[in-house]
Structure 1
Amino acid sequence: MTPADILKVLQAEAPDVEWSVTDGYVKEITGVGDVFEGLNVVKRQQFVYRILNSFITDGSLHALSIHTYTPAEKAGS
C-alpha cells in the first residue's frame, strides 16, 4: 500500500483525526486527535490497528510505526 492508500483508509474510518503517513520500508503513521484523550499507548495503537487490520492480515501492509497524540500533546512537543 502506498502512503496515499493508507491515508485514505485512515481518513475514511477516523475523519476527526489529523493523519499523516510517510513512505519507506517502515510506514510511519501519525495521528492527532481528541479521540486519543485518556487512552494509554497500547489502546491508541489498537485503535489504529483495528482500522488497518484487514490490510495487515492480507499482507498488503506491514512494518508500521505508529505515533498518536492528543492536540494538547502535539502542541507541547
Structure 2
Amino acid sequence: MPGILWTLIFGAVAGWLATMIVGGGGGLIRNIIIGLVGSVVGSLLFGSLGFLNGQPFLSGLLSAVLGGIIVVIVARFIT
C-alpha cells in the first residue's frame, strides 16, 4: 500500500509541475492522471532514446514532467 501512495504523490507532483509549466488549471485528480500518464509517455519516449539515465528519482520526475507536458499539449491540440 505505501508504494501506491508514493506513486500517487509522485504523479500529483509531476502533473502539477507540468500544468504549471504549460499553464492551465485542474484539481488533484487531474494532476495525478496527467502525472501518471505523463510518466508512462516520458519513460517510453525518453527511455527508448537513451535519455534520462541518471539518478532514478530525479530522472523519473523529469521524465514524468516532460511526458506530462506532452500529454497536456496533445490534449489541448485535440480539443
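No lab work stands behind these numbers, since they all come straight from the coordinates. On a predicted model such as this, the values are computed, not experimentally measured, just so you know. Cβ atoms are built from the backbone, for glycine too; each structure is taken alone.
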Using Cα extents along the principal axes in Å as the calculated read-out, with 34, 20, 20 as its value, let me know the right label among 1, 2. 1
Can you rank 1, 2 by mean count of other Cβ atoms within 10 Å over residues 40-47 and just name the one with the largest value? 2
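Comparing structures 1, 2 by FRET efficiency 1/(1 + (r/R0)^6) of positions 32 and 48 (r between Cβ atoms, R0 = 30 Å, to 0.05), which one has the largest value? Walk me through the numbers on the way to the answer.
On the way: 1: 1.00; 2: 0.75.
With respect to FRET efficiency 1/(1 + (r/R0)^6) of positions 32 and 48 (r between Cβ atoms, R0 = 30 Å, to 0.05), the highest-scoring structure among 1, 2 is 1.
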helix-only ellipticity at 222 nm (-39500 (n - 2.57) for each DSSP H run of 4 or more, over all residues; to 500) was computed and gave -29000; which structure, 1, 2, did it come from? 2
